[in-house]
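Input: structures, listed below.
Bear in mind these aren't lab numbers, they're just calculated from the coordinates by the rules spelled out. Just so it is clear, the structure is predicted and the values come from calculations on it, not from any experiment. Cβ atoms are built from the backbone, for glycine too; each structure is taken alone.
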Structure P
Amino acid sequence: MLKCCIIEDQPCYSTQVIKNHISDTLGLEFAGSFTGFGKGFDQVRRSIPDVCFINASMQRIAEADPAGMIGSLTTIVLITEEPNYALEAYDNEFFDYLLMPVSYKRFLQCMNSLKKLAKRLNGYSRENHFFIRAESRGKFIRINYSDIIFIEGALNYIQIHLTDGTKHKTYISLTDIYMNLSQLKFTRIHRSYIINNEMITEVNGNEVTVNGKFTFGIGAAYKNGFFESLTTKVIGARKTA
């Protein structure tokens, strides 16, 4: 069962349409709709829905930065009447981009894709490793999740850096590999880097160090999500003067 919520910038009829689509679809649970980004983001942080539909103009979405605020907590699907921003939406790593009026057929297509991804992620979460295609034809390399320090993206390939000092190159995008890792205690902190949370040794300002020797700047679009997650693991109250 996928828990779904809706955030709208202002009251809109299409919000009711999406609510009806959720109610009409097996395997989906409606978890509430919220008007205003501040209230909506707070509710997402409290309830951690599987999917958050955001109904707003692209200008307001750019101002509110949902990817940075809640992107690490939920899967975001945009709803808008502006047809010319699909590439921008995907560049910000939103799962899908639905144009008003949203037909049930288009909604179902989005949800079926998401369910397939969720099923695949649940399968990966029970495993402790995966395989990648090596540069040599016909060769596959086993990668243990616990051995990964960080993953670096470059053009159309990634390099996986391991604790034994080796690194492995494979032709897949950083976004695609992250979709398989995001529920396995990995965090994307930059357009070019994914880190293993278990390898974090220090966070200093807007920089994070992993494995005691690799330090990266935290990208602006990923900062809020990273620190939201970090705060849940901090023990002890902050001292005040």
Structure Q
Amino acid sequence: MRIKCLIIDLDDTLCNTFSDLVFLAHRDASKAMVEAGLDMPVDEVFKKRIKILEQTIANNFSKTFEEMLIEGFCCSQKIINAGFDAYYSRDIGKLTLFPLAQDFLNLCSFLKIALVTKGNKSTQLQKINKLNIKKHFDHVAIVEISNSKEAEFKSIMERWNLQPQEIFVIGDRPDADIYIGNKLKMNTVRFKSEHYANMKPRNKLEVSDYEVKSYKELIGLFDKNFI
């Protein structure tokens, strides 16, 4: 069946959020936690947040980052929430697309392309505007951080009257975009960027149909098989 639609993630799939923004965001979150009452120096909070993040990923998200923070800091939910608010609600500084990402979007311009991202709406819109990529998409959806993208994926199928086999899903996390795409019987490509590169699939639904480490590989995959 011919491919008609591309659903693509933003953070660490199209743009290098991990290198460009994550550490600065954790620094802001650390300051906010101290201001909310956490009795630790900001530098120590920052180092501990990064260590907890690494442990969360290493443990394949058997516990959420929030659960790990609560255990690690032994503090109130108010302090944890202050950190999350600062992390997700911030001005965007430097942000870059991965090399050849724009070339890939141009290559796929004959398809329906949907950008489906999760996070704070204002922050995600800042990223999209800063990257100047909105022109590439027929549909843009920003899903609340606490919600799944599944409903949006289903909505896209209905919006454009598509069969699952006509859709390609591209994302960096096995437990998110890949899982949902496979569950809905869509085609899936895992983009193994730095942040979640070592995250292992926990079940068959988290194993992508294809796997790439760069847009050069992704362009080659599509050019050879689907264009």
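Tabulated results
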quantity: Per FRET efficiency 1/(1 + (r/R0)^6) of positions 106 and 194 (r between Cβ atoms, R0 = 25 Å, to 0.05), the highest-valued of structures P, Q; calculated: Q
quantity: Structure with the greatest value (metric distance in nm of label points 7 Å out along Cα→Cβ at positions 130 and 154, set P, Q); calculated: Q
quantity: Label whose coordinates, when relative contact order in percent (Cα under 8 Å, 6 or more apart) is calculated, return 13 (choices P, Q); calculated: P
quantity: Structure responsible for -12500, with helix-only ellipticity at 222 nm (-39500 (n - 2.57) for each DSSP H run of 4 or more, over all residues; to 500) calculated and labels P, Q on offer; calculated: Q
quantity: Of the structures P, Q, the one that 23.4 was derived from, the read-out being mean count of other Cβ atoms within 10 Å over residues 10-17; calculated: Q
quantity: At a computed 3.4 (distance in nm of label points 7 Å out along Cα→Cβ at positions 50 and 186), which of P, Q; calculated: Q
quantity: Distance in nm of label points 7 Å out along Cα→Cβ at positions 58 and 98 - structure with the largest value, from P, Q; calculated: Q
quantity: Comparison of P, Q - label where distance in nm of label points 7 Å out along Cα→Cβ at positions 18 and 138 is highest; calculated: P
quantity: Highest-scoring label, criterion being volume of the Cα convex hull per residue in Å³, for residues 66-169 alone, among P, Q; calculated: P
